[in-house]
Structure P
Amino acid sequence: MIFILSVVAIGYLLGSLSGGYLVGRLAGGFDIRKFGSGNIGTTNVLRVLGKRYALFVLLLDFGKGAASIYMANLFAIGAMNPFLLRALAGLACITGHNWPVFLKFRGGKGVATAAGVFLILSPLPFAIAVLTMIAVVGATRYVSLGSIISAAALPFYIFVLMGAKSFMYIYLALAIAALIIWRHRSNLKRLVSGRENKLHLSKPSNLL
């Protein structure tokens, strides 16, 4: 039990370190949540600050997801169910990103952090999910739609490529897909009504 509690607590605190918020504060001393869509994720940072800062946020949020699994591996030595520890660590990290204790539980949507988690847990299914997202965003220029479809497809990719023996990761992927879709519910409403913003790699807002 101590292993599980430690992994969940550390994973959550790690996820609560928000790349978007930190970049905003370090870049210009402002709160990224007060600009653009109000989200702390990569897409909003891209629109507000530009590609260089968005890449940094992506790497930070992606990296903490991967780091949560490596952290779980340290606790997994001698543990009865290392697969469960890794799954809980990833879920805790994504939860921390979405509801960070340091930002009064107002966080992101968990896509980049989930990507870091599944890069380590299921590299090949993750790679195909990334290709799926690139294809959808390339065809529609809707990042939200690409995120939703790739997240929904990932459990299927894990099942096909890793087999039913990876049931723990399949359950985790299903849970994360449901969470990501739920966090994108406002985007879904805008997609249906035709009001969702498309991805444009134009000049960012003039905040710096």
Structure Q
Amino acid sequence: MISLLLVDDQHLIRRGMRALLKADAELQVVGEAENGQAAIALVESLQPEVVLMDVRMPVMDGVAATKEIAQRFPETKVLILTTFDDEVYVRQALQYGASGYLLKDTPFEELTQAIHLVHRGYTQLGPGIAHKLMQPPPPSSAQPSLAWADLTPREQEILHLIAQGANNREIAQTLYISEKTVRNHVTHILTRLNLRDRTQAAIFVHSTLPTTEQSS
């Protein structure tokens, strides 16, 4: 029996996955989480053997959660299951310790097979994912250090908090500013750094800034 933790911010998707996975007698869903932060807590308490992890979620995204789970609970395998096949997500998730990357349109039989293989130590990639990894990384639109320097000190503070998994309300409380002000800053940060969303913003901090700047 392989114990599973389902991590997805949409309750209906978790409910549907749980119902489908019951068809495989060798799989047992032991818990569900709606974001990466909750997933880490449940991995610690439930010790599932495999985590089915979505990528884009509030509070803490799946990429950041995968990194922490891989570092703290190396016996637990993380299989990314998402609708996003963005090359940045794929590279970062695998770099941070994910054992596989599948899309949510994967047929049920292939999904269960991937779970079994990941549990046994194999890496599983959905169709087209391997091809993305074979391509050279896209050139950066701006030098990270210059782009970082273009941000105001307040925006740099907010970007650090985003990288730590904080949502707008938590950032507002930490910095004693309104949520509307936070939203305006986040929009400017994403535009200035040519990033699509908060996940890419977190990746920018973790993968491109020097360690000294991340901890400052």
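What follows draws every value from the coordinates through simple rules; no lab data is involved. These figures come from a predicted structure and were not determined experimentally. Cβ atoms are built from the backbone, for glycine too; each structure is taken alone.
Observations, loosely collected:
- If Cα extents along the principal axes in Å, for residues 81-184 alone is computed and equals 49, 31, 22, the structure in P, Q: Q
- Test item: distance in nm of label points 7 Å out along Cα→Cβ at positions 9 and 33 calculated as 2.5, pick one of P, Q: P
- Distance in nm of label points 7 Å out along Cα→Cβ at positions 89 and 169 from the coordinates reads 1.4; which among P, Q: P
- When relative contact order in percent (Cα under 8 Å, 6 or more apart) is computed for each of P, Q, the largest belongs to: P
- Structure from which 20 was derived, percent of Cα pairs over 30 Å apart, options P, Q: P
- Distance in nm of label points 7 Å out along Cα→Cβ at positions 73 and 193 from the coordinates reads 2.7; which among P, Q: Q
- helix-only ellipticity at 222 nm (-39500 (n - 2.57) for each DSSP H run of 4 or more, over all residues; to 500) derived as -23500 - corresponding label from P, Q: P
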